[in-house]
Every structure is written in C-alpha cells, then in structure tokens.
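The structures come next, written out as structure tokens.
A short reminder: the numbers here are calculations on the coordinates, not readings from a lab. Quick caveat, the model's predicted, so the values are computed rather than measured. Cβ atoms are built from the backbone, for glycine too; each structure is taken alone.
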Structure I
Amino acid sequence: MLPKNQTKNLIVHYQKALLIKPDNPTLFYQIGKQYQYLAAFNPAFNYYLKAIQSNPHSNSCYHDLKIVLFFSNIFNQSIDPEYLQLGSDLLKQTIKNQPQYLFAKYLLANLLSQQGKVKEAIACYQAFSYQQILASHPELAQQHWNPQKSRKPDFIVCGSPKCGTTSLYGYLTSHPQVLTAVEKEINFFSHFFHRGLDYYYAHFPAIEHNNYLTGEATPSYFFWANPQQLFQLLPNIKLIFLFRNPVDRAISSFYLLHRLGIGQNSLEKTLNFSIETLKKRPDFDLLNVHNKKFSTDSLLEEISLMHIIPSVYIYFIKKWMNVFPKEQLLILKSEDFYSNPSATMKQVHRFLNLPDYQLTEYRNYNPGSYSLISDKLRQQLVEFFHPYNQELEEYLGMEFNWE
C-alpha cells in the first residue's frame, strides 16, 4: 500500500502529464483514484467527472463516482454543489445518449438526492425499479405496477458486513417470489433517514401483490441503525443477521476497503491500532459518525475501527433483540452458509414463509482474496474477541466454535 507522500507525488506526476495530454480520460481517472486513496473525496469526485466528460462510456468512472459519493456521505465530507450539478448534467446527457444504461439512471437519482432534489430523485428511482422488474417479472410489472402506492419492505438483511450478505441477498432475490430493491444497500436507517419515507419506499417495486416479497440488505444497519426507530416504522419486518468468525471478518473488511481504493496503514498497524484503542477505551459506539468532522488522520483512524467494532456482535445484537420479538429475527452462522448454502437458504425461505427454491449454482457474489496473516496477529485478534464470542454464545444459545 502506497505511503501518503508517494500518493501525492503520483498526483503531481499525472497532473504534469495532463499538460501534454489535457483531455486524457485515463489521466483524469488516475488522479481521481489517488485522491480517493487519500480519502479526499471532493477532488476525487471532480476528477472522475472530468474523466466522464472526456469519455462518457467509461463504466469504471461511473462506479467510482458512486463509491466516492457514498463515502463522502458516511464521513461528512461535502461535495462541492457545482460538482454535483455538473454530475447531474453529465448523467442526464449520458442517459439521453445511452438510454439502456440503467446504472446512469440510478446514479443520477443518488446525485439528485445529494442536491436535496428528493422528489426528482424519487421519480428516477421509480423509473429504474420499473425497468428492473420489467426485466425480471414482465407480466407483473405491466399488470400491477402502481407508483401511486408505496411498497414497504418485508425483510431486511441487517448485517454484518463481510459475512456473506451480498451472496445471501443475491440468492434470495433469485427466488421467483422475491422482487429486488433498486439497490442491495439503501443505507436509509443509517445515513439517509432525513430524506423521508417516500424516498425510502421509492427504492422498492411499486407492486401490491400478496404473493411477492421485497426487501433490502444494508449490513451496516447492524451497528449504525437505531433498532427502535426501525421498529416504530416497520413493526412487522423480518430481520436476517449473518455472523462470521470475527477475526476473518475484520481481515476481510480491511481488504474490502483496500479494493475500494481507500488508503490505510498496513493490515498489522491498522488492526493493532484498533485493538489497543478499544482495550484502553472499550466504547463500541465510537463508530457513531453522524455530524463528526474528520481530518485526514482522524478519518483513517475511524476507518481502522470499522474493521474491529462490527465484529463485536454481542454488543449490537442485544440492542436489536431488546426491541424486536425473537420470532422476527433469524441469526445465521456465515461458515454454515458458505459450506452449505442450499441448507441455509431453506432456513431463510422457511423464515420468510416462502416455498423453498434451490438454485443450480450458488456463486460467490463478492469474492475476495488476501494473504495469510502472521500467527502473532491472528492470536492477538483471537484473544481480543474471545470473551465477546463466549458472551454471544451464552446469550443466543448458539455454538459458533470460532478460533
């Protein structure tokens, strides 16, 4: 992983190259990537827009634009209003020139939401959702679509991140009686509650039909959402939780952010920092990022804690179980899900009162690979999580047998 100074030098290098090739989309994109690595989301956003202006057909630019917008929201880094307006204008032009490019419609809705143009965003989400359902359930969309009626979710996969939620949601929405949301992770109860319920419900297909379910999967709800708030709005919702060996989850979380282009210290430094911080101050609400302002260094420290704190499952699951009736929660062991997905999906279908539906193939929707860690670091992590794992087993009456 590149040191901060080396990353800044690369930015200077690419900017000099722009003097020779002033409209080169690859150079704009690479500068954007370096700023993203530094968690400087505003300039990263700007350079991705420049890349799109030079090459409107670059899928990677649109997807990285989405990532930057998401992280800027999480960590309260404002995107310049001029950039947001330019982004909206560019996406409208992209949609006009490439009407079949549905992702551009979804991204436009995100930008409009960020600009406070929620009603316009809702129309975009609904149009996107209709195209999704028209592709997967054409007769249902044509006969039962009613944008005047809000559709509430029937289930939410609430956590935890890097525990298999993407695959679980993929398998679940492959069921013929389950309709997908606009996006797997809506993040409404963690970051966008202020946008209102109409905004949230617009992410679900506007179809009133008793034979079909819909839902979302935002794993960060596990530690960022307020269970009481969710219960007040959706008292009958069914919630699914996946728990993975916390050591493996923490390592996987680190490498996910690395793949997303967010710069960090080395794995060992990052996890050691988190462990020592939490030993001195075992406050698992440190991840409450709302209304916080971050320097670059404090932001990287906050990101470090994101690998460890969500793995302390007992602290957060108590909050959910203190609010929701036990019969509305399904808690699954990720290792069982990985080794026998068909059996796990039977459990999920039974929980949601769906007829069982087995796929011919259970592919990994979000694969990742990483190097083995040192025995010393793994033992540190095992020792840190051990008392919390024991408490979790006793509280739930389940055996996880994590090493």
Structure II
Amino acid sequence: MSPRKPALIFIFITLFLDVLGVGLIIPVLPSLVKEIHPGGIGSAAPIYGWLAGLYSLMQFLFAPIIGSLSDQYGRRPVILLSLLGSGLDYFLLAWAPSLVWLFVGRIISGITGANFSAASAYIADVSTREKRSANFGIIGAAFGLGFVCGPALGGWIGGEFGLRAPFIAAGVITLLNWLYGLFILPESLKPENKRPFKWRRSNPGHSLIHLLKKNSVLMLASSFFISTLAHQVYPAIWVLYTAYRYEWGPRQTGLSLALVGLMAAIVQGGLARRIIPKLGEKTSAVVGFTVMAIALSGYAIASEGWMIYPIIVFGSFSGIAVPAIQGMISKSFGDDEQGRIQGSLTSLQSIAGFLGPIMATAVFGYFIGNSVPVQIPGAPFFLSSLLTLLAAGLAASSPRIISRSAE
C-alpha cells in the first residue's frame, strides 16, 4: 500500500498543473473572441460555443485512442507526450491572428487534452477497488485547486498585460508540468496488465458500444453523460452570463471561478473520500445531483452578483456525484480494461462537451436577443437543472454493481 500514496501525489500535481494552464485562459478567451470578431455579446456567444465544442469533439475522437495506447505502452509516456503538445499549442493560441487560427489551436488543444483518460487510468492502477471512487475525487481536487489559482491569475494577467498574456503563461506552466513529469512521474501500469493496441477497440464508437452494451452500467453511463451535458453550462456561458447580467470583468470572473475551484478541492479532494463510503455510491450520486439541480436554478434567478457566491458554496457539495458514478462503472470491469473504460467515459464527457456549449450558448444568445418576447438570461441554467434531475433519477434506478476482478 505504501507506494500508492506517493503515486497519487505525483498524478495529483501533474493534473493540477495541467488544469492550472487551462484555468488561466478561461476568463479571457470569450473576450479574445469578441476582440477578433467585432460585435455584441450575442454574436460572440455562438462562436465561443463552437470553439468550446470543437475542443470536446477532438477529445471524443482521441480519448479512446490515448486510453488504449496507455494500456499498451503505459500511462507515463502518453501523459508526457500530451503535456508537451498542449504546452506548445498555448503559444500558437497566444499569437493567433484570426478566428481560423483560434479554431486550429483549439483542435490541437482538444487532441492533447484527451490525456485525462490516461490520468484516470493511472488512478485506477494505483487504487484498490474499494477506494477507487474516493481516489477518483483526486481528479476533482486537482481541477478545484487548478481553478482556484488559474482563473484568478488569468483574470489578473489579462487585465494587466492584455488578453493574450494568459496563453503565454499557460504555455510556460504546462511545459514546466511536462518537465516535472519527465523527471518525477513513475509508471503505474503493471506489465501483466498491458494489452496490445487495436484500432477496432480504440475508435470512439466501438469503445462506447463496449461500455454501453453492459446492461449493469447502461443507466449509470447515461446518468454520467446527461449530468456532464448539464454541467457544460458553466464553461460555456459563465463569463458571458456574469458579464451580461452583473457587468463583471475578467478579475471578478476569475475570483468567482477561484471560489468554485476552492470549494471543489475541499469537497472532492477531502470530504468526498469520507462522504461517499458513508452514504454509499448510489446515494452519493443522487444527493450530489439533487444539490447540483438546486444550485443551477439558483444561478438562473440570482438578481445580484453577490448572490452567486453562497450558491457556489452550496453547489460545491454536488461534487460527490461524479466520482461515485465513475467508481461504480470502474468496478464493473477488469483491471486490464481500465484505460479503455476511462477512455470511453472521457469520450462520453467529450460528446457532452461538444453538444453542451453549442446548446448553452445558443439558448443564452436567443434569450437575451431582441426577438424573444421575454428576456431570460438564466434560461440555460434552468435547462441544465432539469437535465441534472433526470441524471439523478437514472442513478437512483440503476441496478446494483457487482465488482469484477481481472481474469
């Protein structure tokens, strides 16, 4: 058991630095789109939605490939190559002269960002089957801490040094992350658990069929997908919504996202590891999704900017849901399939990440336009709240999971 804790610390730091780089550009990317494509917030929103969606589409296509490659060659080389490509891509985005180059950069970002399937498999490798759900919370904690520092720092850098400066900072941090992993990150995959790479297993459609054809996880996978689709409202319109409704700038947006990250780190990195075993995985998922649905409705009706902050604190307790779902699904497959299964889950996230921003920004743009009878800026949050309640119902109705060991 002793080697597991250092390995989890290593992957946590790697994920944290990776997310820090992503977080740096969140407060400024919508503004950069508006700068390159002159027009109001209503016209910029759909373009930003497609940029975000394209990123996730690339993750959908490449996550199973990266997950399966990590099953053959190990997690370490796959994670390191992805980090190197991501770091270089930030510099491309920093100097993108047009929307076309922004789209090219986001395509590369999506491909290299698919390394989270390998990172998830890494955690599965070094975790006992009983502790996987709790340890998957480390991913949420890394996201949380990355978003504590990233958006706040990105908002400050963007305000002081220009909208493109956070991309340069993200590139530097990601390359430092790559160097850290090059010298520190150990391999987690045992030689006996390696399996040869096959294109048939690695195309997105086949990987999803392999996951969804198992009746015991079909409802859990559907819940996972729908909740992820609902969650896309945050990265899709948070900056646009708070700017439109509360006239927030990059600094205020960055600070609000920093609070989101801090609470996610507290809940998913600490409390989830205690709450999930006590409540049980299914109950944790249902309770978490219910909290999320209430918080989403709260964002939609909040009339003043200060109201956002207590809702963020309350809504953070929804962070127990996804690790619980992910852990239940993971237990249904053998140790030699974890890379492939995590790649399939990342693909589900990516499909949701492709459709979600396009849907959320389209709804947002429509309901703040002049043609709508009644303007409802919070309409995307109401829609996501309903989807989250559906995810809770599916999780509650899912059959009991029987843990499966590798044959």
query: In terms of distance in nm of label points 7 Å out along Cα→Cβ at positions 235 and 347, which of structures I, II is highest?
result: I
query: Where does the value 0.00 come from, among I, II, when FRET efficiency 1/(1 + (r/R0)^6) of positions 139 and 283 (r between Cβ atoms, R0 = 25 Å, to 0.05) is the thing being computed?
result: I
field: Test item: helix-only ellipticity at 222 nm (-39500 (n - 2.57) for each DSSP H run of 4 or more, over all residues; to 500) calculated as -18000, pick one of I, II
entry: I
- prompt: For relative contact order in percent (Cα under 8 Å, 6 or more apart), which of I, II scores largest?
  reply: II
- prompt: If mean count of other Cβ atoms within 10 Å over residues 171-178 comes out at 18.2 when worked out from the coordinates, which of I, II was used?
  reply: I
message: One of I, II was used to compute distance in nm of label points 7 Å out along Cα→Cβ at positions 27 and 395, and the result was 5.5. Which label is that?
response: I
query: Upon calculation of P(r) over Cα pairs in 10 Å bins from 0, in percent from the atomic coordinates, which of the structures I, II produces 5, 24, 36, 26, 9, 1, 0?
result: II
field: Origin of the derived value 0.80 (FRET efficiency 1/(1 + (r/R0)^6) of positions 107 and 299 (r between Cβ atoms, R0 = 30 Å, to 0.05); candidates I, II)
entry: I
